[in-house]
Structure P
Amino acid sequence: MTHSSDSVLVLGGGIAGMAAAQTLGDSNVQVHLVEAADHLGGNAASWACMATDECRQCGACLADDMVHQTGGHPHISVHLNTTLERVEKTGDKFAARLTSGETLTPARIILATGFTPFDPTVLPSLQFANQDKVITTARLNQMLKAETLTGFLGNIAQPKIAFIQCVGSRNRTLDRDFCSQVCCKISLRHSDKLLHLLPDADITLFHMDLQTIGKETRCLAADLSTRMTLAQGVPAEILTDPDTDRLQVIVEDPDAGTRVARTFDLVVLSIGMSPSEELDRLAGQLNVRPNLWGFFNTPDASLAHGIHAAGCAAGPKDILGSRQEGWTAGAAVLRELGHDPAQKADILVWGNGTEADTIARSLAKNGHTTVCFGRGKAADGLTFMDPGRILSVDGTAGRFIVRYEQEGGRNTLTCRAIIAAPAPEYWTLADHAALSKALDLTAFAGTPAGQLPEQIAILLDYLTPETKAGSRLALNTALEARNAGRKITVIMNKMLVHGAQGQQIYDQARKAGVKFLRYNAAEDIQIQKTDTGFSLTLNEATLPGTPVTLHCNQLVIPKVPVTSPGIDNAARLLRQEKDREGFLQSPNVRHRLTRSPRKGIYFAGPAHDDVDDTDLAAELDGIMADLDFPGPAQNAGVEINQKKCAQCLTCLRICPHQAIFLNEKDRPEIIPDACFGCHLCVVNCPALAIESATCAPAQVAEETGKGQTVILACQRSAALAAGPLTLPDPVRLISVPCASSAGVNLMLKLLVDGAAKVIVAGCHDGNCRSMNGSIKARKEVSRLLSLPGIPPDKVSWHSVAANETQRFARIISDTRIS
């Protein structure tokens, strides 16, 4: 069979491939999604949920959600157990033959072939091929997902577990001198999960430089440092104790200055990412040239015209980054194919800094009429409001109403979207007496080579955790100073080597003669001002026992963003939650990287995450993809019966998405384009005036029978987890839009009509698309149980992620079915 329509071929059915396919399909482009495996989801489909008492933002549950959305899409043809057999360029299109025998003529090809986990058998000293208790993070994921880890450990109550980082990453001898970006974050989450499941476990994480990259990763690392051992230094050898058959990890003892053996029950190798074997096979046919590592993330790699790379095919990245890159690749193809973007938006950029200026100018250059509340020079399509103070933000996507104060007067501005990028404040050297004469790294980096002092020290991680931008600037500045003949030392707790070439730059600096000294805590460093500069005495982490004294003419410290009143004000006016560090945007993976639960509001820049210039460009690409190709409007199936409405405005106050506004008659009205369909307003309307076409109590009750155990399962979490299960006869599962839609009225209706039990199952706290839907559902269950005559075993609440099928099966099994 030959398909000759103006279609797009997406190679790879993982996170990036599905995201690209959905973006294209939503614009009515026919997509052929080709996946070599027998299922969609890629590597992420086998990952376990890392939630403990709350979501830990691993994003693994998104794979199941995206598989569900992709599989039923009318414009996406899924080809499983299939690969590309051959391909040729024919004019403006390609002639592609699949191993299934089908021939396609796509106009564009998106490479989303994912990654292949590094094979640690090439490092025989780690005993991966010889010891069953030496496993990889991929294997640990599988055991956590299947709930078999405890048995695998022999039910040891207090197991000793080691994680070894950088297995197959940051390794020059294997020509893998790159950081895989996600391994440290994964191992931290694994450790957190294990301590939740096995509270008495003794866990040690051996690392080269702990890469605390990503939203709230620094918080997690700080918390774990009090509950486990974070050991700097990567072991090179694992042995087996002949008497106990336990594992012996050979490490350096910094106090004794010798190698010692530490005994563990389990060793987890944190393996890096390799390019997909399929991509390596296809490179010649597609006329693409990956770099030495096999990725497309450095200037020496190239793609042929009409071919795009997304996700881990482009370079190592996590689930959220792959999803965003898939959206962006899909939007890029739509532009190339001549698809008209949505109406160019009137956009408000909220921020007074270099990032906001960059965002505003890029938007204007791409045809969006833009207003920036900040300082800058106007351009075509770009207006700066300065000085300005935003007083309120009302309305919703497509019709925001912004009231602001300027030059003593009050004005109103309307816009279709808002990008929040307020500049954070920065920790200043003047706040600390010992550092008052030190220089800010940004200012120092601009010093001409001939004016550099003879001896320079750059101090990282001193009072606040280091940022990606600060670490990269420190490395580049140190390298330039050394090339200019200066003596330069970088003093650090760790070195962030993020990005494609971070490790290479680090290696270049070391090879050029830049000295690197390590310390464990700020109190390990004593700083004194001298007549000729500074004197620093530190307890060097790798040379214990003998303090190291360093003299320099100039001490340099990077600036580090801290929360500011501007961030607090933006969060309040936009009605958005902040993260644990006080920055904008909650860590909820349903909306990141840049989105919010309030459609039309986006976040970018260091006020919401640790970003550098490359990250900011990617964030902006993602936002513009969203603005230009927003996808079809969704009918949430919720309406307000104006005849019943008492105008109490409860719905207006409670909607987490700000999808309800007061119309010209001062009556609440739902905006379909802004509604997520969580039904929270339906449950909480005192007058029962908000009606649902899909989840009314009477309608749900009709689907159940007497004596059944009824499970009200969130359609994006527990209902997906239940998909592979065969439920016993007395159990009836009802998919609901959000767990918060399972209000007291619905649960009581089910019990009155004869249900034996009611189970409400939804997202883990912090993972709900409607932010606090799970918390509200749990409260509704508690409220029902407080009513007279409701036995405690009649109603229960459970958190279940979309990828926790085994956990959900256990919950159902543990529930006594009447």
Structure Q
Amino acid sequence: MDKSTFLNHKKIAFFLFFSISVIFSLAQEKPVDLVYPHLDAANSRWFFFSSACRPFGLVNLSPDNELGGAWGSGYRYNTNEIKGFSHVHAWQLSAVSVLPVNGSAQDLKNNYFSAFSHEKEVVAPGYHKVELDRYKIKAELTSTTRVGFHKYTYENQDQKGIIVKLTGPNGPCDLTKGKIEKVNNREFSGYVVNDATRRRPNPTPVFFYIELDTKVKNLITWEGTNTNENSKGVEGAETGALITFENKTNKPVLMKVGISYTNAEEAKKNIQAELNHWDFEQVVADSKEEWNSWLSKIEVSGGTQNERIRFYTDLWHGLQGRRIISDASGAYSDFTGPERKIKQIPRDKNGTPKFNHHNFDAFWGAQWTINTLWPLVYPKVAGDFCNSMLLYYNDGGLIPRGPSGGNYTYVMVGASTTPFVVSTWMKGIHDFDINLAYEGLKKNHMPGGIMGKAGYEHNTSEGGGIEEYIEKGYVPFPRKPHIEGFHKDGAGMTMEYAFQDWTLAQLAKKLGKTEDYKTFLKRSNNWKNLFDTSYGFIRPKGIDGSWKTPYDPYQYQNDGFVESNAAQMTWYVPQDFKGLAELMGGEEAMANKLNNEFTIAQAHGFTSGKKHADETLEQARRIPINYGNQPSMQTAFIFNTIGVPWLTQKWSRAVIDSVYTGVSPFVGYNGDEDQGLMGTLAVLMKIGLFQLDGGTTEDPVYLIGSPVFDEINISLDNQYYQGKNFKISTENNSKKNIYVQSVTLNGNPLNRMYLLHSEITKGGELHLLMGPEPNKKLK
């Protein structure tokens, strides 16, 4: 992009933001109206951007500007051409792409993309409007959970149609095969097949059913170079279709597209269950209201308007990405084995599915983000995800760490879902079978379980090094070169396994499994085997027990740590900061060291560059704390555990101001947002509540930070919790007054910088008096 184009985009973004600001100043703010969907859209990846979707929606309908690859694809703010509207933007998956057009199939089938401009675009939660300049068509998009809803207004009534893309590149993989079949003059059914990737091993179909409010003139299909002008349908590779309409009518064309991972009949049933009318504006309004209901679970006041806009955009991202894959009926696709099977979620006495089944990228780093947000604010969601994991366990024998379309993917490393399941149960969310869950979690922590697999290790269980971890007390680095998989970074694996073992030990203790408790608690100390006192950092060891040489704790790549370096991963011991302090020479020495690391990181803006790919650049990688990725995103709150909570207040505010404040298409998360993890982290830091151990102890602990707002009201779900509302209020809060002077809980002095889960869920008020200097007596 040339400089003039970039400056023009900046002017447009500023104009849009200014216009939004004026509107907000004239009307009462609703959380949904404060969401800014274009945040970081210039840097987005396939599943990052969202517009026409519902919370956790199976359908995530939005324009695609770029089509090739999982990264740099989907909606990209700096690309001025629309190449289709895809209905699924999931991790490793896409589905049917459509575009309204004018023209003949012969002219369009290999060249139907259209330019557009942001000046004529409207984007909001649940809605997207854009004008296709090539055709002078106004396209509007909205959705229910499982149905995309389109409204196309054609200025040119000649040769009106809708392209249906069935094959070719579409985000994270190629669509290798497709089918469309004409049911009648208003309805069509079909599917597309997502090719296997190195992450998702099985070619995965996604089915669709189309209903139109306008009578169709013709279905034109093609396969390779052959075109059928009067078709009943087509199936195969290199296929596509053009649905055409009579030219007489000038009313908008409305189209429903039901999506299903099971079959086209269930896609049709999803339409029947969720969208039994043609009132487009009503669905837009319903979607807005649903989003507002979810976002209003946390109400904030005070701060700047920019801070409130960014807060609700962060919260909105925390409810994205990890999408539903089951049908309204509860049917779902089990692809944990070599053959795809259609199964049924258990129903309640009213015939309603008891929970939803889900796709999700790894829960890697979730112990510091959605582990806290979902159980506290959206407990039904946390229970649903645990039940979804148990479906995978029953079907395929493992609780997953990142399934896609019913497939296991073995994304990242370790047993990253263990802390989430443990945290959910410890917080009193008992919607799932804990004995079955414990059985599956324990299996994952033993040879033959998911800890035995490195990243994307589909066919073997050697890369994870679980046997050496148990026998030697650490995972060696480097691993043997022939072993399959990615992220075979032994020191990083050891740190993660040790923490995950500790969380499983807490559940074993809670369930009265004393011997298991002792076993996993002992294993949770394995991280100490890699602490090199001569350096003061974690250091990889080889198979023979020798330290890795050469060794540089700030080296990022090929250093034994997963997407991090030794300096960052040394702080990955949430189960034992007292033990880390002892090895570092005491709490004061540890606090000084960490404070110094933050000072160095501040010079880098607390992130390794401005996007995820920058982490590999020499000038960006040597950072001791990186808030652009998961491994060290907890570090600001460690100070609370070693007697210097004012440093948590200082550095958490500094990180917010540097990393999680901007509202622009060109900034946002400075790294890998990863399906809501960074958005959720920003939310927790801004409300001043954080869980270092993932909330995995009995009556979990929430550390108190430095909230950026005057008042935060968290609605509590009375199906799970005793209280109705928990309020956090601040006094004298400002950019300058970031330090907590005193704390009261329900009017009583609180001489500690943490709360218990039971204290929050009873309801009440935490009040913080703020000031410009630390109160070092408050610990």
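Could you figure out which one of P, Q the value 0.95 for FRET efficiency 1/(1 + (r/R0)^6) of positions 268 and 348 (r between Cβ atoms, R0 = 41 Å, to 0.05) was computed from?
Numbers: P: 0.30; Q: 0.95.
For FRET efficiency 1/(1 + (r/R0)^6) of positions 268 and 348 (r between Cβ atoms, R0 = 41 Å, to 0.05), the value 0.95 is produced by structure Q.
Where does the value 0.10 come from, among P, Q, when FRET efficiency 1/(1 + (r/R0)^6) of positions 36 and 604 (r between Cβ atoms, R0 = 25 Å, to 0.05) is the thing being computed? Write out the running numbers ahead of the final one.
Working: P: 0.10; Q: 0.45.
This figure was derived from P.
Which structure, out of P, Q, was FRET efficiency 1/(1 + (r/R0)^6) of positions 156 and 404 (r between Cβ atoms, R0 = 41 Å, to 0.05) derived from, given a value of 0.55?
Working: P: 0.10; Q: 0.55.
The value was obtained from structure Q.
If Cα Rg over 2.2 N^0.38 Å computes to 1.00, which of P, Q did it come from?
Working: P: 1.00; Q: 0.95.
Here the read-out was taken from P.
Where a number appears in this text, it was derived from the coordinates with a stated rule and is not lab data. Remember, it's a predicted structure, so these values are computed and weren't measured experimentally. Cβ atoms are built from the backbone, for glycine too; each structure is taken alone.
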